[in-house]
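Following are the structures in question.
Just so it is clear, none of the values below were taken in a lab; they were calculated from the coordinates. Nothing here was measured: the structure is a model prediction, and the numbers come from that model. Cβ atoms are built from the backbone, for glycine too; each structure is taken alone.
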Structure 1
């Protein structure tokens, strides 16, 4: 028998009449926790890059802008371009939902590269400094992914495909059809499991010594988990399946991320040898 859940309000609470949404709380919590863990990792004796207080403040700002601008533009371009061409002002309506991990992924890379170019690190290689910072973010990023997917579940976004499984979810008053709780699957795999793996890779291996190795691992693992979870997630209505055999936009973009991961991971060892 499917699990029946009453719909949850997307608004967590209000402050002086201003509604605070679960989605906003997920982002804020992820950035705050990520900031302190980034500070901890970058100040450890075994860290490959040291970030001062000012640099931590600046990189947090860069990450926030990269995630929000990249994530939104990614959704606009990859998932619903015709709609936003007809309603351009909706591009700025972030409270209506619509963020793309793959867009945020590119946004963070660009933001980190711009940040690294303007810093006076001991190592003058912008590439290596960029990758070392991204390696730290590869460990922390799953926190935001997990919290974001939980917020998706609360908002009844990214609904799963229909199922007869006992794990099916029915939101009372919304639908009588049991569906996979795909955001929860993603929160578990792309959030919790991916964080544990990346934390262990950082602390229990020497991969952090190879600039880009952890970033490459993150890309490959995220892509694998996302492709698996997409099997339980209903494709976006405006796109549907891209092929007759069921390829989704999320899977296509994740394949690209996986290939990028292989390249970055391989280059990290080549770069190390020529240093």
Structure 2
């Protein structure tokens, strides 16, 4: 009997990590007007951002329906596997509740569903950790306990590089978007209790990075010997800048690199 890790596309597990650890990823659906696409299957990140750039309005998304989790869970159970399902924050999507409904319908104690209380790379790190623990031979119960503790400790920071999508999504006014762009304002966002919250803002990406690391220091958090996840949407130059800062100032244990997927970029307007 193996422990199989299942997640969804809100968690942005990098493809190489998903392949390496056999992590099963359930796709949310992306809607561009009348067009619909299974995230990461019928539309790639590159295709998504190309369509987003020319779209007058932000696309929308829909959660993974319970029936799809039900089918995935049954398939794994039929193979004799136990399941750890880690989903994007229940405060930001109904996907976690879909997984719970599927678990309850099957009435199986071989399924554990965990609310990551986060999105994108941080939630993805939880999935990778769970898969590594399973590879090491830990039981499903032991993995669940470890991941639930990690949920409490995980820290999230996002730097929004452009304000135009915040305006498109109705989060800020046109005047605020224009003024913010003129002054090169970069909002700094975190997650608390599963919800996005702006903690600060800075002028320019370098100042925003410095401010973010100041927040980490002020709270007494340490990155020494930690696994750190970094990702971006359409700003590889900022991605490289962040990685350079990390390696210069901290002795981190490991850096896991990835990209922000379309579902998170749409719903959270996190265009980094």
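List of remarks:
- Structure (1, 2) behind the derived value 0.90 of FRET efficiency 1/(1 + (r/R0)^6) of positions 48 and 88 (r between Cβ atoms, R0 = 25 Å, to 0.05): 2
- Computed -19500 for helix-only ellipticity at 222 nm (-39500 (n - 2.57) for each DSSP H run of 4 or more, over all residues; to 500) - originating structure among 1, 2: 1
- Which of 1, 2 leads on FRET efficiency 1/(1 + (r/R0)^6) of positions 192 and 224 (r between Cβ atoms, R0 = 25 Å, to 0.05), largest value: 1
- Value 49, calculated as percent of Cα pairs over 25 Å apart, assigned to which of 1, 2: 1
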